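Chemist: Quick heads-up: structures coming right below.
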Structure P
Amino acid sequence: MSTSLVTVDIGGTHARFALAEIAAGGAIKLGEPITLHTHDHASFQTAWEHFAELQGGKLPDAVAIAIAGPVGGEMIRFTNNPWVIRPALIPEKLGAARYTVINDFAAVGHAVARAGEEFFIHLAGPDKPLPGAGTLSVLGPGTGMGVAHVWRDGIPIEKGGGYRVQATEGGHIDYAPVDSIEDAILARLRQRYRRVSAERVVSGPGLVDIYEALAGMEGRAIQQVDDKTLWGLGTSGEDSLAAAAVDRFCLSLGSFAGDIALAQGASGVVIAGGLGLRIRDTLLKSGFANRFKAKGRFEGLMAALPVKLITHPQPGLFGAAAAFAKEHT
């Protein structure tokens with residue numbers, strides 16, 4: 001018997017909704033997603049009601065919610081929008097008797113565990129499918145740096161196999177420069193922060209600090225440019241200094257991904273997140289792969305790890321539905 005549910009992915013700016021169907025064998029079918037702006041709705045409940053109207057007024061009595069932030073405790077607050085969610089009130093407020101609430105990057109981990117091979121493209125290492133057993137390190141550069149790991153037992157899910165997802169705060173490990181340019185980036189950031197974490201560099205906003213550090217090295221006047229503009233200028237090659245900053249980002253991301261793989265004992269690595277998807281062509285042409293494996297005595301080990309980019313268009317929605325299936329079916 002199949003299960004119908006609503007799956008939701010909530011960030012600071014957008015809330016994405018979709019209907020989903022979980023087949024008796026565990027296969028997940030995701031409906032067409034609808035994106036609502038959080039600032040257009042006074043609460044999650046009113047956004048839910050808006051989605052219900054768009055679906056004809058009737059929704060399934062089950063919901064999976066991925067949230068960009070910590071999900072423990074009796075009350076969930078958001079950093080960039082005023083919504084508050086009390087999980088215990090979900091049955092009363094939404095009419096959903098069964099629910100799953102999960103961190104958004106944990107949802108990405110579930111998506112990695114459940115998505116088919118067609119949703120992964122090769123970035124580095126041997127061009128072969130991700131191993132079915134062992135640990136996969138999952139990293140997602142975006143507004144911050146999401147890190148998780150997925151352990152799989154090697155048995156296909158449709159044959160009763162299992163997996164476990166663990167979201168972490170791995171993006172907050174110390175930033176580790178490996179050359180003089182990165183020493184300069186660290187020195188600049190240290191003027192602002194007592195401790196410089198990796199996500200200060202390998203995240204979308206981190207490109208601004210990389211760019212400004214490179215400008216300072218060349219004695220250029222620092223122009224105030226936002227990260228979105230810089231990404232456009234850098235990936236297009238329109239601005240040579242912005243292009244150098246993007247290349248440096250890719251190098252640092254490669255180093256960081258390799259560090260996480262070593263720390264987690266990974267048998268494969270997946271890059272996720274909207275930013276990774278947008279710069280995939282740049283990553284392929286950059287020094288990302290060389291930096292990933294450049295781990296001294298462990299270079300041979302690192303070179304043997306497949307590194308993929310997940311291309312699923314809605315990993316948060318799909319992963320939330322997968323988490324629900326694992327918990328309730």
Structure Q
Amino acid sequence: MKFPRTALFLIGILAAGLRSPAAPLPKFTLYTHWFAQPEDGGFYAALLKGFWREEGIEVVIVQGGANANVEKRVSLDPLSFGITPAEQVVQGVAHGLPLVSVVNFFQYDPQCLMVHEESPIRSFADLDGQTIAAVTGAVYFQFLAKKYHLTHARVVPYNGAIAPFLKDPQLVQQAFPTSEPYFAGRAGVRTRVLMVHESGFAPYRIVAAHADLVRDHPQWVRAFARGAYRGWLEFAQHPGPALDEICKVSPMNDRSAADFAVTRMRELHFLEGFRERGESFGANNPERWKSLVQQLAELSIVPSTLKPESLYNDAWLPTKVGISEADISRLIGN
């Protein structure tokens with residue numbers, strides 16, 4: 001699908017140095033996958049600290065929600081970026097959407113399944129025969145069902161609330177380890193989680209850009225990526241201001257819940273991943289994209305002919321945009 005390129009042409013003029021000192025910076029939108037949350041903290045830190053403006057662009061963050069459809073939004077807006085799990089980019093590209101992954105800000109998507117602490121469920125194989133609240137058609141659950149032969153698991157729609165989970169000690173619920181366990185605990189229910197990436201289904205959590213922007217104006221993608229990395233390094237050291245802003249723009253958050261989320265993000269190594277697996281802040285492993293495409297193809301979600309290298313561009317890894325390994329090691333410890 002082709003899109004009008006007038007806006008990109010105008011940005012090209014700015015890139016050529018024809019912008020007057022008084023003219024506004026080129027403006028981009030960052031669409032989030034959900035309402036503002038601590039898992040977006042580095043982007044809000046970049047905004048508050050003015051990192052993107054220092055890189056020569058302006059970014060506006062637009063919150064998502066239950067029907068955010070980030071992939072479609074980015075595909076219709078050539079001056080935008082979007083936060084999404086990597087498998088959504090795979091599906092989008094397979095359906096003809098002009099998307100490219102440009103920043104891996106989490107080394108794995110923080111999807112998990114939450115159970116009551118006293119539950120006998122200790123592994124994914126134990127899920128067979130259980131009732132599980134999950135988003136209808138969730139790719140991660142299709143993968144789990146196939147790999148662990150969950151032929152007798154009963155999936156019920158997940159609407160974002162934990163009330164059914166609190167009332168039913170047998171219920172399993174999809175969650176983020178940074179969120180739902182906190183609210184369950186506040187209600188007096190102790191929980192455990194099974195991290196989906198431990199099953200072998202381990203997509204990055206990424207920022208996607210419009211393919212026209214990536215092809216025609218890589219300098220602006222670089223500016224976005226560098227500002228985003230700087231924001232995440234800032235957030236890793238000083239999360240407070242960004243958390244305050246997140247709680248302000250999304251009242252469903254409260255500060256104690258946000259602090260819990262940051263603690264869990266650190267404990268679970270969202271940003272830097274696990275060194276023994278070859279992961280590090282912002283890293284991009286082509287083999288993981290290849291594996292992800294293969295997994296979705298085996299589920300008949302995308303064609304096996306889809307080329308993994310068409311899904312990402314690793315020109316903007318942290319060290320390639322001037323983020324030093326010393327700063328990464330100092331601020332994140334990897």
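Each value in this text was obtained by applying a stated rule to the coordinates, not by laboratory testing. None of the values given here were measured: they were computed from a predicted structure. Cβ atoms are built from the backbone, for glycine too; each structure is taken alone.
Chemist: As an exercise: relative contact order in percent (Cα under 8 Å, 6 or more apart), calculated from one structure in P, Q, equals 26. Which structure is it?
Modeler: This value belongs to structure Q.
Chemist: For FRET efficiency 1/(1 + (r/R0)^6) of positions 69 and 285 (r between Cβ atoms, R0 = 30 Å, to 0.05), which of the structures P, Q scores highest?
Modeler: Q
Chemist: Computing mean count of other Cβ atoms within 10 Å over residues 245-252 for each of P, Q, which one ends up highest?
Modeler: P
Chemist: For which of P, Q does FRET efficiency 1/(1 + (r/R0)^6) of positions 101 and 213 (r between Cβ atoms, R0 = 25 Å, to 0.05), calculated from the coordinates, equal 0.05? Before the final figure, lay out the partial values.
Modeler: Working: P: 0.05; Q: 1.00.
It must be structure P, since only it matches.
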